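Colleague: Before anything else, here is the set of structures, which you'll find just below.
Each reported figure results from applying straightforward, stated rules to the coordinates on display, with no laboratory input. The shown structure was predicted, so the numbers you read here are calculated from the model rather than taken from an experiment. Cβ atoms are built from the backbone, for glycine too; each structure is taken alone.
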Structure P
Amino acid sequence: MPAFELLQEIARKGIDKEEIVDKVINNPELLPVLFEGLNADKASIKYGCEKTLRLLSERKPELLYPNFNRLVKLLDSKNNFLKWGSIITIANLSVVDSENKFEEIFDKYFAPIPGPELIPAGNVIGNSYKIALAKPELSNRIAKEILKVEKAKYQTDECKNIAFGHAINSFTRFYDQIKDKEPVARFIRKQLKNTRNATRKKAEKFSKKWSL
């Protein structure tokens, strides 16, 4: 399939991006077209390519892994949607990170957590468990980064409570891998009094599961 046809198909309203992923998996030579599409002026192409790359990272991370450094560059993108998407995609690639490339960008990846923007921080916090599960040896370091959310400064207090909810979700997935559990347990206990109902319920469920 020519590059032009692939991009036009991606831009088509209502197209199932999973179908595009299937085509790229079956024809890996189409992968560079998706990266070219990130620079397109047309929003439907730009964001369609980003979503396709994200789905590809879930289904066939090994196919996307050679482009790890290209995805890292997107963390500095002036386009927020590309930046937010790259956070998720990079986390998905950790399961095939045989060259330990993530360790080289560890600080950069977790930099959004202290604020001031909730969405990139939430994406990092909410996807960090994937990295911990793929790289158990990083569990303690990742837990410490997530706990920085306690001193984070976002637009509102409610934003902070939402971020706390993301943190609880992530800790739920890899708490058993954390050696120094007390700081995390202390954080969870504090959220039992969180003013946001959804976050408080997550803390209650976590506390019950782990008998905190």
Structure Q
Amino acid sequence: MTPVRVMIVDDHAVVRRGVRAYLEALDDMAVAAEAADGQDAVDQLARMAARESLPDVVLLDLVMPRMDGVQAASLITSRHPGVRVVILTSFGEMERVHAALAGGAVGYLLKDAGPTEVATAIHAAARDGTYLDPAIARRLTREISAPRSGLNALTERERAVLVLVAHGRSNQEIADELVISERTARTHVSHVLHKLQLTSRTQAALVAVREGLVPPVG
């Protein structure tokens, strides 16, 4: 059997070393490359594509400097459709899960996952399958079985974004306040408007006032 070629992307060297050590001990896995952040991964993949040596699966952290995992996943899956992305992160908030899956990830694991679970997720991705951390899968199932509407449809992060929009913050100011990228802030604002069936930030501000999330001006 040809080993599954994996790129490990994490800004913590100790995490990369630990994952590499485990994967290299498996006969059916091979570490093709390591990257320290999303931008590094995207750059390396471009060079690997030129040599026709792309990995099968990218094991990708979410919160990293320069380029976060959501943006990296989107770029990787759009530029290299044959490469599968599995998220391995400490963050299980549903807005991050949704953003990662919308960006093209086919797997989502939390860093307390056991080594066998990591290998299972990588194999599933290599076979064009999907693997989700059991806790994440349960939350997604609950969302599907009990869809929310209106203000209740917003995640905690989206509510925070709505409040900042109501205070007149720009996407960049929202990004700075929440320590996220401007692109992620823009995506959150778009999701808020879509879920509330609104067409402008002014309408969103009025909703925030009406629902008591922010006090009225004047």
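Colleague: Comparing P, Q, where is mean count of other Cβ atoms within 10 Å over residues 39-46 highest? Don't jump to the answer; show the numbers that get you there.
Modeller: On the way: P: 14.1; Q: 19.5.
Greatest value across P, Q: structure Q.
Colleague: One of P, Q was used to calculate FRET efficiency 1/(1 + (r/R0)^6) of positions 23 and 87 (r between Cβ atoms, R0 = 25 Å, to 0.05), giving 0.95; which?
Modeller: Details: P: 0.50; Q: 0.95.
It was calculated from structure Q.
Colleague: Still on this structure: For distance in nm of label points 7 Å out along Cα→Cβ at positions 103 and 135, find whichever of P, Q sits highest and give me its label. Write down the numbers at each step before the final one.
Modeller: Values: P: 0.8; Q: 2.0.
The structure with the largest value is Q.
Colleague: Can you rank P, Q by distance in nm of label points 7 Å out along Cα→Cβ at positions 119 and 151 and just name the one with the largest value?
Modeller: Details: P: 2.8; Q: 5.0.
Comparing P, Q, the top value of distance in nm of label points 7 Å out along Cα→Cβ at positions 119 and 151 belongs to Q.
Colleague: Work out which structure the value 21.5 belongs to, where mean count of other Cβ atoms within 10 Å over residues 127-134 was derived from one of P, Q. Write out the running numbers ahead of the final one.
Modeller: Values: P: 21.5; Q: 15.4.
Answer by label: P.
Colleague: Determine which structure produced the value -20000 for helix-only ellipticity at 222 nm (-39500 (n - 2.57) for each DSSP H run of 4 or more, over all residues; to 500), calculated from the coordinates; the candidates are P, Q. Please list the in-between numbers first.
Modeller: Working: P: -20000; Q: -15500.
Source structure: P.
Colleague: With P(r) over Cα pairs in 5 Å bins from 0, in percent, for residues 31-78 alone coming out at 5, 23, 36, 25, 9, 2, pick the structure among P, Q it was computed from.
Modeller: Values: P: 5, 21, 31, 29, 11, 2; Q: 5, 23, 36, 25, 9, 2.
Value 5, 23, 36, 25, 9, 2 for P(r) over Cα pairs in 5 Å bins from 0, in percent, for residues 31-78 alone corresponds to Q out of P, Q.
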